[in-house]
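Next up, some structures in structure tokens.
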Structure P
Amino acid sequence: MTTETWRSEFQRLWKKLVPTTGQANTVQGELVRAIGRLNDEAYRNGNINFDKGHRILCKYLRENLKDPAIFRTDEIQEIDQCIDQVLDAKHPDLSGSSSCYYRLAEKVVRWCKAKPDLITRPPNPSLHR
């Protein structure tokens, strides 16, 4: 998937699945929202506000994105490595299109394309991001 393709698909998914405020009510929407919020915090704020809520978003990505039916073993390892990098909030990877944020966003798009039937999810009462 080209950079332009996944970026435009990410924007489409965001508009369709992510509410204006609060958590998404589908797994697909929450995956999109999670990486979008993490990316925004890193690039806009340099992770100055990185907190428990952001760690919850990372945990959500780790628990839901790593699907061996969609990703090869090396890609699942890359997902874990990227999430570890995102969790190192004092040293955000702001390298643009090669950053962990962008690589995770591309993987979220691939996951959503592989699972087009929306999966409902309850909100996490501990998450306030």
Structure Q
Amino acid sequence: MINNEPHLLSRSLITQFTELIVDPLEHLFETSVGDLPNLIIIDGLDECMDGTQVQILDMIFTIGKHSKFSLSFLVASHPELDISAAMGNGKLREGLTCLCLAANITSHDNIRCFLQDKFDGIHLTHLI
């Protein structure tokens, strides 16, 4: 894709996302016989700078409203002010579920327990 359009990475964020992710997925959904996963995970949104956080959230909303197929997004981030404000925005609230792990006192214990269990499983199957 980038070889065919070398200036793609200098275009807008929504154009890049549409051409690199949404359009190929739409083609895949149109040509597929069975059900396909429809979840896109965006991790570390809080690490984006210069207003990009809000642009990405707006892009997700726009893509979700205009896509030919159902897409779900899981956005993992610290609750920074710009992100919280954008998610509190009326148009973004529609279809949005927020889960704040910090609000649950046992969340850290649950994450630790899950990771410990997975690492123990890896250790048992890959003895050194």
Structure R
Amino acid sequence: MVIEERGKGISRVQADYGYDMLAGIEERTRMSGGEPDKVLWFTPGWLRSWKTVYQRYFGWDRADANANFPGFYRRIVVLDSIGMSDKYIEEHPEKVLELFDWTGLEVEFQKLSLDRLKRLLLGCLL
């Protein structure tokens, strides 16, 4: 394991995914109306890079997106912990619409604080 190889003083944040560092399962369950597994959770970075990940890295086309997204997920929730959603929607509505068109999923922004991330990082110091 990388942490063991690099030595003392290295800690692992106790979260499963990047989005889990921003919103834990309880908060995601609340945001999703009790169905966190039916939501495709994005961070602002994922919002900016989804084309690179899905189209270039995975090599998906519109047919792949149609086969994978609408049947499994109900919507995309962008966890906005940096207060970018209002400005992003105002300045780049076409990018939000492009994501909706490609995935077939409604795109929603949820504002939240960085308190969970802060707690997780502080927990690594102990």
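Starting from the value 1.0: which structure in P, Q, R was distance in nm of label points 7 Å out along Cα→Cβ at positions 53 and 85 calculated from? For distance in nm of label points 7 Å out along Cα→Cβ at positions 53 and 85, the value 1.0 is produced by structure Q.
Among candidates P, Q, R, the computation of Rg and Dmax of the Cα atoms in Å that gave 13.5, 37 used structure P. P(r) over Cα pairs in 10 Å bins from 0, in percent, for residues 13-60 alone computed as 22, 46, 24, 8, 0: which structure among P, Q, R? Corresponding structure: Q.
Each value in this text was obtained by applying a stated rule to the coordinates, not by laboratory testing. All values reported here derive from a predicted model rather than from experimental measurement. Cβ atoms are built from the backbone, for glycine too; each structure is taken alone.
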